[in-house]
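Values in this text are rule-based calculations from the coordinates and carry no lab data. Since this is a predicted model, take the numbers as computed values, not measurements. Cβ atoms are built from the backbone, for glycine too; each structure is taken alone.
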Structure I
Amino acid sequence: MKIEFSREFVVSDRGLRALRAANESAGTNDEVWRHLWHEDVADAQLEEINAVVQSIGQCSQLLVIGIGGSALGFKALYQSLCTSNQSPSVSVLDNVDPSFVQQTLQHIREANPTGDETVVVVISKSGSTTEIAALQMVAQQALPQATYVAITEVYSELHAYAVKNSWATLPVPQGVGGRFSVLSSVGLLPALLCNIDCEALLCGAREMDALCRQEEDNPALNLAHFLVEAYESGRITHVLMPYSNALTCFSHWYVQLWAESLGKINQEGNRVGPTPVSALGATDQHSTLQLWQEGPLDKVIGFVMVSESVDIELGHNVMSEQFEWLKGKSLKQLIDAQQSSTDTSLREAGQETFTLTLPRLDAYSIGQFIALWQITVAIAGRMLQLNPYNQPGVELSKKLTKESLS
């Protein structure tokens, strides 16, 4: 994996102090997630998850019920990596919109009327998330014969309910928040059910973690330093724009990770945090590029590229002479040229950019991508003097929702 930045910079002492603090805390308290890919923990996780997978039996319809980090991570894994024809049909309920829920459940009932090949995975770390409780009630009413699995903390209400109803259960490791949980049972159980190579995912994350502990040529430190420095100079909007449809959900995963971790009142009492935005290349070159090109110089645009991918030759059937230059070219050549040209034009316009290139779209590279961004957040949070692991603003909304319905 390679990262190129639009300007040169030297990592400051503040950045190095943030790195050292992140390394010292790795694997403890709220940063337990950084041990999920260590070989002993990874092996134990996969053994426990495999045991549940083996107990499930046939699965042609997989329904995942989760919200926020409990769903986004798996959705991103599925979209980017699930190419197997043997994978079940996957549905994700991550909202309580009645029309959306009704259509999803109706599709599952029509595909498997008896429910004997339907598996429902209910995910809630605390076990007390209102949306998950509501969706679980609706799912059990509509799919009473399905096989249910709960992924939650051991002493939660959801865990107690699952045990009472003889569901299989898997733990959310203590100290692992939802947006950092994709490489725990939260993401790995449904991924394994879809035949995604979870060992390669964890291996990629483990090797990226090793790179992100060093003080020189550290990809997470460089990325955190570049983005925090840009934010503090007025670049308050941070766009992540993959030039691959398969990475669209990962741009949404990034938005939650960046926003919920770094949008806080810091230790000095100041409101801080860059505003993350997802985009898709080349599609959004025809929507928001004009704003980036001639609007305020308050942005960082991050491009995500994939070196090796399938390609399609364009052929020679041009519709007019103005497209003669496309003869002999391919779609990959075209999309790569569009990204390169967009990057150049934005730099010339005064915006800051970076390009993150994955060698290929496989489980190892995706594992690296996930670990890179999570460790980047751990370093950036320290640079911004805030706790990247709480979300007090979200908790207030939950409280007011319960009071409103009560």
Structure II
Amino acid sequence: MITTQTADSVLKSYYLGVVSEQLDKTVNPLLAEIKKTSSDVWGRDVRKAVRFGVNGGVGAGTEDGDLPKALSSGYAQFVAPLKNLYGTIEISDKAIRAAESNEGAFVNLLNDEMDSLVRTSAFNFSRMLFGDGTGKLATISAVPSSGDDEYTVDSTINLAEGMVVDIYTADTRDTAGAVIATVDRAANKITFEGTVTGAAANDVIYLQNSKDLEITGLKAIFEADELYGIDREGKSWLTPYTDSSFGAMSEDALQEAIDGVEEYGGGKVNFIVCSRGVRRKLISALSSYRKMDSVDLQGGYKALSFNGIPVVADRFCPKGTMYLLNTNDFGLHQLCDWQWLEGEDGKILKQIPGKPVYTATLVKYAELMCYRPVGQGMLTGITE
């Protein structure tokens, strides 16, 4: 007989390992390539000592002259708080009781919930990888006129039906827990369930309760004035390679940019991420005179190969943009891998007060860190 206790046991013993593997390896090809580690986690923070520059104690000299003066490489400490990442499922009491004598139906119920959790996580964690840590989803450009219920936004790329969001004017939350009902991606318009009050033009939409609490994504690594507690001004080793007017895509131009990144930062590009429009232009540039090569990645992904470097297109990568990265310079530092949030009684399925619904929550405390920002590159202004 299927009970909530049975469901609790199955979620712990079987689904945790499977879902944890999926969330780590199949959510996003870039995330799958980044190592996960529990090192350098101290309390609630990640504290990573990083080296920059070269060892100064090298030089030539005469047969009986002075030896080079020793001077070790520079060191800095990156500090960032661990971010709290959650994934929640809900199962109604009615659904559990309907499946209590049918194990197959119960398994299908849990499979459906877990699949939904992985899909939603894939959307949000992929979005975070390209964000700046603020959780910003979009800016409202115009509010509905009389008799209308559509809000115009600057972009719908980070929005989806069913998302629960907050709306802010600067640092003031005007609307909490609004649910997006429809997304018109062609016209950059959205509607909300029910009535939303207080929203105005230039207000910013954030994922619920997530403002300034998301992981440090590529936008922050390339554009933030301060990174991991260090002011960037005057620190060339914290400044990535950028080209803001790349223009038309060609094999020679892309290879020149890769060479530029490697010469600028002294590293090696081993992973390329771009928008889908940029990938189409790259395929067009390469296909006219040579065969397209592909490469297999972790998590079962396949990618276009450019001179041996995998090229992955991501919906959350800004238009006309390509990132030239060394994934060996990144780490997802975590206090632990995905775990179920347990109550004092050890149960993970908990009834929502006042509702005939049970909920379970997966949690991971983690932060993305780039140890060598100077070894990364970003190309913008690419003609799509």
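Things worth noting here:
- Structures I, II were shown, and distance in nm of label points 7 Å out along Cα→Cβ at positions 117 and 133 at 3.6 was computed from I.
- Given 41, 27, 23 for semi-axes √(5λ) of the Cα gyration tensor in Å, calculated: source structure among I, II: II
- Given -15000 for helix-only ellipticity at 222 nm (-39500 (n - 2.57) for each DSSP H run of 4 or more, over all residues; to 500), calculated: source structure among I, II: I
- Given 3.5 for distance in nm of label points 7 Å out along Cα→Cβ at positions 69 and 285, calculated: source structure among I, II: I
- Looking at FRET efficiency 1/(1 + (r/R0)^6) of positions 45 and 341 (r between Cβ atoms, R0 = 30 Å, to 0.05) over structures I, II, structure II comes out largest.
- Taking distance in nm of label points 7 Å out along Cα→Cβ at positions 13 and 101 as the criterion, the top-ranked structure out of I, II is I, with the highest value.
- Per FRET efficiency 1/(1 + (r/R0)^6) of positions 5 and 277 (r between Cβ atoms, R0 = 41 Å, to 0.05), the highest-valued of structures I, II: I
- Comparing distance in nm of label points 7 Å out along Cα→Cβ at positions 181 and 197 across structures I, II, the highest value is found for I.
- Sorting I, II by FRET efficiency 1/(1 + (r/R0)^6) of positions 77 and 269 (r between Cβ atoms, R0 = 25 Å, to 0.05) from high to low puts II first, with the largest value.
- Rg and Dmax of the Cα atoms in Å, for residues 157-364 alone from the coordinates reads 20.9, 71; which among I, II: I
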